[in-house]
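In the part that follows, the structures are each spelled out as structure tokens.
Since every read-out is calculated from the coordinates, none of them should be taken as a lab result. For clarity, every value in this text was computed on a predicted model and none was experimentally measured.
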Structure I
Amino acid sequence: MIIHLRTWGDLACFTRPEMKVERVSYPVITPSAARGLLESILYRPQFRWNVRRIAVKKPIRFLAFRRNEVKSRLSPRKPEPLLADEDRTQRNTLALREVEYVIEASLQLTPLAGLPRRKPQDSEDHGEDTPVKYLAMFQRRAEKGQCFAQPCFGCREFPAHFELADEPAMRVETKPNPDTDLGLMLYDVFNIDVSATQLPGKVEKPDPRMTFFKAELKDGIVSVPDWAEMKKQLGGAR
């Protein structure tokens, strides 16, 4: 089951993990960021999103700016006042401007599909766990502009607009960008199989394990390898 989602915004920053403090964006949206955008519209532990292709519809343009940020974080256990004037620092950001993508993705059921739920099903999520049911749920939500959290392009202050699309929307007719070798790009920061098998309500300590793939922009489209190929980097993790 395949879906297409058009998404666009004024600014985006998909930070390269090798950059420690300064935020430097990849030239295009990463598969993990695209998956997070889809999950903000519809997420259930009974399935996971597999990003297949990403169409880059507008020219890749960067924008550099500097922002004031604070170096510390508030603790939810011991909330104390945070004086921004005393904890302020300036950091550079190299972001993307005026971006537009069409994401092609499929959904795959996880081992949690069909198991009893900890919480009663809502009026929308009822019946047998099948790809058809979740695909229809996603289409209804995308058509109405519904989401569980505001989709964003890397940072919360860079909101992403979205609308349901179709397969012809993947075509990049004018070729705004030349064919480019994008080098190694972040695929994900977790072992997706492990995170997809945790029982609802059972929160375990995450085990970040970054995976990368050789990205290439060809005819305006970035093809994303299947997760089965990426598992080889994790030593065949199951």
Structure II
Amino acid sequence: MRRAELEMKPSHLLALYKLSEMGATDKEVVCSTSDVAKGIGSSQQTASRRLIEMEKLGLIERARNGRDQKVRITGEGLRQLSDMYVNLRRVFEAPKKDLIITGTVFTGLREGSYYMSRDGYRKQFVSKLGFDPFPGTLNLRVGKEDLDSRKILDTYPFVYIEGFANENRTYGPAKCFMAMVNEEVRSAIVLPIRAHYGEDVVELIAPVSLRKQFKLNDGDKVRVRVPTKP
């Protein structure tokens, strides 16, 4: 089975969680297939298959230790656990105040106009967000002082934009967070599920060109407010 054919499954997350309970987040731990099987409530055969899949997905590293094995969760595995934690926080800890993110304008990869013009996305933006977006995004780079706010963003209510496919390619899903830019223009932060930017970047869509609306140049500061209710 090639890595390209593998996809993350809930069973992989469960196994990661159980391995984290064993201490595999910050060191190698010795565990048997039987230990993993008990943890995820499966047969040893299934547990062995899960571990092989997780290794190919880059979620864990393994080394044989006699009949047992040493297992450690990788950086990618930790990221998946962190995403699960953030989603659970969103479910159990409703945000109590609007979130403020300040970022610096920069010129991105210039892919925004291409994606905004895809009917599969545009129709969903119109029906789910309530506005027809300008064909382009405003890119903001978040400073160190606002990175915590950027990470907390995932705990706020969002609108799910479904992925789709046409005759040429597949387009991935995204999460949209309703927002106000400089307290004047209603907009939305778009977070692709498979983002091509890091956590320090925010992409904004709006019914107008935000650059023209606020006469923005690269290096200018923009204030974004995300409400507790979309």
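With helix-only ellipticity at 222 nm (-39500 (n - 2.57) for each DSSP H run of 4 or more, over all residues; to 500) coming out at -4000, pick the structure among I, II it was computed from.
Values: I: -4000; II: -9000.
The structure behind it is I.
Hey, relative contact order in percent (Cα under 8 Å, 6 or more apart) derived from one of I, II reads 19; which structure? Before the final figure, lay out the partial values.
On the way: I: 30; II: 19.
Working through the options, I get structure II.
To which of I, II does the computed value 1.08 (Cα Rg over 2.2 N^0.38 Å) belong?
Going through each structure in turn, the value belongs to I.
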